[in-house]
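S.K.: Dropping the structures in below, format is structure tokens.
A short reminder: the numbers here are calculations on the coordinates, not readings from a lab. Because the structure is predicted, anything quoted here is derived from the model rather than measured. Cβ atoms are built from the backbone, for glycine too; each structure is taken alone.
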Structure 1
Amino acid sequence: MATVEMTKENHDELTQKDGIVLIDFWAGWCGPCQRFAPVFEKASEKHTDVTFAKVDTEDQQELSMQYGITSIPMIAAYRDGVPVFGQPGALREADLEDLITQIKGLDMDEVRARVAENNG
């Protein structure tokens, strides 16, 4: 699956579905973002069971503010509608693969219980 453009209009539809969604917050003027883009794209072709979304922080300023983006690139991840990861900085290919493996291996019952505990 190629990457999809995430906007404020399709954000909820993409992040609240079952499965894994990885989000790359980027901007055209950002050198590290440009270097990370091919790594993200390559992973999207390899992991067809994962949704890879890109957010242009210049075009989607409201969405960027919603996430509190202060540094890009920024990677965020959801699994089954639950936010499970967020970190600024470009990842090397091996690190992105490791992140995907870790997210796939999460016990979502445990994650939901921990989220409920923290929100309760």
Structure 2
Amino acid sequence: MDREPARSFEDLIVWQKAHAFVLNVYRLSRDFPREETYGLTSQLRRAAVSVPANIAEGFKRRGKPDKARLMNVAEGSLEEARYYLRLAHDLGYGSNPVLSADAAEIGRLLGAYARGVMSRSS
């Protein structure tokens, strides 16, 4: 099935899933202890937001290396968020198994998108 090329970062399935992930991270972290406001809550949210933000920034970059680098930054931020989710669970602040599954799927999509960027002819 041939898809039309994305005209905006919002058309990318990987961005859509990463954005939904951020919204769910915010919902989960809303109930973290107040003393974590400037600690784990802030760190988790920052890492999660970085994923779709880097996808959006990379979408408009013209060169393959720039696009691929930003996808790699998004992958790194996703792994950071996955760690913070693990930490929140281990500290008893709550967990959401769907978030873990979503993060794994986003990671696969990011990898595929980065490979696709690098394989396209310029």
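S.K.: Taking 54 as the value of percent of Cα pairs over 11 Å apart, for residues 46-85 alone derived from one of the structures shown (1, 2), identify that structure.
M.R.: 2
S.K.: The value -25000 for helix-only ellipticity at 222 nm (-39500 (n - 2.57) for each DSSP H run of 4 or more, over all residues; to 500) was derived from one model only; which of 1, 2 is it?
M.R.: 2
S.K.: Here is a follow-up. Here P(r) over Cα pairs in 5 Å bins from 0, in percent, for residues 70-109 alone was calculated and came to 6, 21, 30, 24, 14, 5, 1; which of the structures 1, 2 was it taken from?
M.R.: 1
S.K.: Thinking only about percent of Cα pairs over 25 Å apart, which of 1, 2 has the largest value?
M.R.: Of structures 1, 2, the maximum of percent of Cα pairs over 25 Å apart occurs in 2.
S.K.: Given a value of 2.7 for distance in nm of label points 7 Å out along Cα→Cβ at positions 30 and 54, point me to the structure among 1, 2 it was derived from.
M.R.: Source structure for this number: 2.
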